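*Asks:* I've put the structures underneath this note.
Derivation of every value follows stated rules applied to the coordinates shown; laboratory data play no part. As the structure is a prediction and not an experimental result, all values here were calculated from the model. Cβ atoms are built from the backbone, for glycine too; each structure is taken alone.
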Structure I
Amino acid sequence: MKAKQKKAFERIREEFPILDQKINGEDLIYLDNAASTQKPKAVINAIKDYYENDHSNVHRGVHTLSVRATEAYENARVKVTEFLNSPNNHQIIFTKGTTDSINLIATSITSLINENDEILITAMEHHSNIVPWQELCKRTGAVLKIIPINENGEILIDDYKDMVSAKTKLISVVHLSNTLGTINPIEDIIKIAKSHDVITVIDGAQAAGHLPIDVQQLDCDFYLFSGHKIFGPTGIGVLYGKEEILNRIDPYQYGGEMILKVTFEKTTYNSLPHKFEAGTPNIAGAVGIGASIDFINSLDRDLCHEYEMSLHDYALNQLEQIDGIRIIGKSSHKSAIISFVIDGMHPHDIGTIINQKGIAVRTGHHCTMPLMDFYEIPGTVRASFSIYNNHSEIDKLIDAIKLAIKMLK
């Protein structure tokens, strides 16, 4: 990468104030971006400005603060609409996050699922994309089936094709694996599902901050992501859904805002998107996610992806030279996430020693316990990179790993 481009990423790094601190006397090196990204000044300031100047409850209020808060909240929805290329604003539902979005679908869609229907997920799913479907199967008598993967951490597409049948009613699949870094071929997955009229749910928690998403081009029924994975705040997420199916399924929660008319005898539900947004929403969170989308849109996303993958490739090359290391997830199509284990050493022990050098990595099963069982390991060490990381940080990570090996041996 050219020196001029590296300078540009150094300037981007300056936008993230949390990185300017020391941990255990060492400069913080934050390599846990798959768990949650840090926040630029623009996002922090947008939330601060909202609370200092515009805070009020949204919708229905006629006073100035309520009008301004409503405009800020709904303007964020417009930004998400454009970010995903949704056909219109009312197909964008604000939730608490990806987990909440999946639970919304798995609960609301109950009336469309019957006994012996089949729901498909993959072997690499996050627990949030496993447990809600297990519970749906308990309620309805449907059957949960698992699409297998190979040792490289790639979906076996031919097996998937064979599994889809007249009994299949829904498939829910991760776009980008939080553990393996695998970018799944969701275009093909959706196309196969559509040929059998199967409802498609795409978990975009990891993908939305790294890959351009066009829901109309994908033709998925649902696409979901979280604000805190795209440089936005926690507690806010997005559910995109096709209008036809959003109108067919039931509300997830009940109360204020999601109703049109209430009597003691009968309640009429509100129109989209309010039908699925019961109660006072996370207004500041919506403002924050809107600011994070503005921040992302200010960047050259292709260049950002190229930069992140240069970090990934640089780190992978050095890691593979360490004796006893095993990389978990070797897909030829992946993002800037590396999971690994070291022979005879527990991931938590490695992570603890690395932290003493001020380096934040994630250790454990990453909420993918069935995937750990597939690889017959207790967990991994995971380093995940973002646009504010740099190559010198990777050098320090490698030194810390070598120190951990020396100490643990």
Structure II
Amino acid sequence: MKRSPAVAERPATRSGFDVEAVRRDFPILQTNVRGKPLVYLDSGATSQKPQAVIDTISRFYEAENANIHRGVYYLSERATLAHEAARVRIQRALNARDPGEIIFVRGTTEAINLVAYSFVRPALRPGDEILVSAMEHHSNIVPWQLVAGEQGARIRVIPMNDRGELLMDELPALIGPKTSMVAVTHVSNALGTVNPIEEIVAMAHARGVPVLVDGAQAVPHGPVDVQRLGCDFYAFSGHKAFGPTGIGVLYGRAERLAGMQPFQGGGDMIRSVTFEHTEYADPPARFEAGTPDISGAIGLAAAFDYVESIGWDVLKPHEADLMQYATGVLEAIPGVRLIGTAGHKAAVVSFVLDGVHPHDLGTILDQEGVAIRAGHHCAQPVMDRFGIPATARASLAFYNNRQDVDALAAAVTRARKVFAG
């Protein structure tokens, strides 16, 4: 079996590490698309996986595969230990106080639905309000609409300016006695805006309002400390953070989780069952009904190990340099307009090209081997705010380099010429 190359020693470059060595850790980046080298700029939709993660998942199925928590035989015990070690690994990565505050789910969407139905809905009353921001992904809008509609509550929205920044001066007036929950993204998937989560949490908590943070786009770009943020819930998806698909995490403060009822019923989330009554297990088992994605959790832990082996202290400067370079290169192309120019951004560049629909632009870029996302990015209210149907989005990761950005710019320039006739 192919093993991942060592990552402990990497020669320094302008941004502090050797990006070409990192790229060799990701097998898919060595492939060709339509006869041209793959230029992958859609990490915001899903990130690529290092060989270390691929090997970890393969080893599990080759040597340890068994169901967990129930078996007393060797393989089950090994699988259980590995799964629970993954929970501790994620706890440490997020700086949660206890492993019991880490719940494995399918992804950010399921995590938000869990909180909506198990935490918010039981306490929601007619006239109550759930506060979200104008830049939310549909996954942090629709679950709240569903529970609000059932209970006669309503959604209120934190507005944003033309740069794609929240109007924080308006937030105090929006958090009132009827506010039941504040649910806000850490990083906008459509704009790249990094929101001031600590400030939002402090403001909400001063009024006794809990906060859920959608961290799907934040975890892939830097360390997250849930205790420092102070939030009650934090959700993210493994597949965007260099781990496998089908696995995600909900962090919940222990005191919040303790009072919540299960989101789903089934095996392994109970203490005892009779036909008359069921007594539920303590968190996190209470919220993990059925056989979990065992290999997914183990693979996600391996992804955190991989990133830590390089270190955010060198990865973040590289991404910042790449983001600045991409912004300048795209802005220099006639007809390109950036959508989302916040002062504090993650490595996401959304743009439109005059006279070219983003879907057509994405198709032409694909012919050049350049993979971007084109559409509303499951953030239609964001598109409405800027008066456009869609954008082209290049979402970068630490495995990208300046050559990728140059290839993007060359392909956009070619598309402009094609549509100019």
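*Asks:* Among I, II, considering only mean count of other Cβ atoms within 10 Å over residues 27-34, which has the greatest calculated value?
*Replies:* Evaluating mean count of other Cβ atoms within 10 Å over residues 27-34 on every structure, the highest lands on I.
*Asks:* Further question on the same structure: Which structure, out of I, II, was distance in nm of label points 7 Å out along Cα→Cβ at positions 107 and 307 derived from, given a value of 1.7?
*Replies:* This figure was derived from II.
*Asks:* Same structure again: If we compute mean count of other Cβ atoms within 10 Å over residues 19-26 for structures I, II, which one ends up with the highest value?
*Replies:* Ranking I, II on mean count of other Cβ atoms within 10 Å over residues 19-26, first place is II.
*Asks:* For distance in nm of label points 7 Å out along Cα→Cβ at positions 371 and 387, find whichever of I, II sits highest and give me its label.
*Replies:* Top value of distance in nm of label points 7 Å out along Cα→Cβ at positions 371 and 387, among I, II, belongs to structure II.
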